[in-house]
Structure 1
Amino acid sequence: MCSQILLEKKNDKLKVVTPYNEEFLTEAHFLHGKWKNNAWWFDDSALDSVRYLLEKMWNVTGEVPYENCSLIIKNYTKSVRRGSVYLFHRMIAKAFSRLSSIKMGTDIKFISGTIKPGGNLYYWETQVLDATFEICNFPLPATLLPEVQKALSEGWCEIKTEQDCNVRLNNLSMQQFRLPQS
């Protein structure tokens with residue numbers, strides 16, 4: 001169990017670790033957060049605001065351990081002009097110009113479809129077209145957020161937990177290594 005979201009109190013400061021998200025970055029600056037040593041640092045007086053922000057985005061604060069899962073996203077299409085494509089507060093991909101390569105988000109496993117830069121020289125965009133991908137290390141409590149629940153009910157999003165993987169591996173092992181009956 002690897003927690004990508006973590007909130008710790010250290011003396012009179014709060015140490016916050018989250019996946020990269022431009023919305024969180026904007027709010028962190030508003031709350032006078034400072035980026036140092038791969039974490040955001042806030043005065044402890046911002047505790048309630050930081051908790052609220054973490055719960056709003058990921059439905060966890062990271063103060064207690066939580067379980068992760070993967071989300072399988074099918075046939076997803078979205079274009080963003082001069083920015084990153086986000087889904088459920090996770091960066092999927094980002095182009096830096098019309099001619100640039102694409103930077104994939106952390107823990108995004110691309111399966112099929114097209115992810116490319118597009119647009120023109122001044123109004124370039126990041127295009128995710130009919131793409132199927134996996135968002136790994138997604139907080140399981142965040143699957144209860146309304147936008148995730150909507151995607152699940154519409155059928156273009158599925159949850160894959162570690163238990164699902166272990167059950168599949170166990171079934172595969174039993175099938176592959178089953179001795180012939182005599």
Structure 2
Amino acid sequence: MGTVTIGVSIAVPEPHGSELQQLRAGFGDAAAHCIPTHVTLLPPTEVAAASLPAIETHLADVAGAGRPFPMRLSGTGTFRPLSPVVFVRVVEGGEACAWLQQQVRDASGPLARELQFPYHPHVTVAHGIEEAAMDRAFEELADYEAQWPCSGFALYAQGADGVWGKLREFPFGSAVVPPQAGHAVRGSLPTR
């Protein structure tokens with residue numbers, strides 16, 4: 001059966017996901033259309049294809065223990081010079097993301113692994129492109145804002161063409177969105 005490269009992430013919903021993907025492409029990042037806009041919980045990881053059912057069971061358990069939480073993006077940051085990345089900052093929901101990624105990579109589970117860098121939730125908007133374009137991404141998105149209620153995460157796999165596709169969504173165990181998240185999606189959800 002071979003191996004497959006997977007990742008686990010929280011999708012940035014529409015219209016924000018497509019907007020950030022288009023901006024990323026506009027900065028000259030060729031990977032923009034291969035990678036759905038997201039907050040990573042598990043970076044690209046090669047696994048045996050035969051282990052996917054056990055991985056899905058593990059992720060369903062993690063999601064079952066999770067609860068919806070408000071996510072908010074605001075402004076930009078960068079990992080330069082350590083890593084050639086410009087990102088939009090996660091300013092609300094970061095602690096929940098950190099807890100989730102720890103559960104996903106739990107030492108007793110099928111996705112146990114060490115990270116190359118300490119975990120820092122973010123949404124990449126430029127990676128590995130020329131410095132001037134990285135500077136432009138950093139400056140143009142400095143005032144960027146988006147928020148939504150996060151209600152789960154998904155498992156993705158990278159195809160032979162390099163494009164990441166969703167294999168399965170994992171909704172959190174409680175369908176109840178915290179009251180403070182009710183106003184998070186710009187006017188599309190009623191406030192209670």
Parent structure of the calculated result 1.0, given that distance in nm of label points 7 Å out along Cα→Cβ at positions 40 and 104 is the read-out and 1, 2 the choices: 2
At a computed 0.90 (FRET efficiency 1/(1 + (r/R0)^6) of positions 48 and 64 (r between Cβ atoms, R0 = 25 Å, to 0.05)), which of 1, 2: 1
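Which one of 1, 2 has log10 I(q)/I(0) by the Debye sum over Cα atoms at q = 0.16, 0.18, 0.19 Å⁻¹, as calculated from the coordinates, equal to -1.05, -1.20, -1.26?
1
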Answer label among 1, 2 for the case where relative contact order in percent (Cα under 8 Å, 6 or more apart), calculated from the coordinates, equals 29: 2
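Read-outs: derived from the displayed coordinates by stated rules, not from any lab. These numbers come from a predicted model, not from an experiment. Cβ atoms are built from the backbone, for glycine too; each structure is taken alone.
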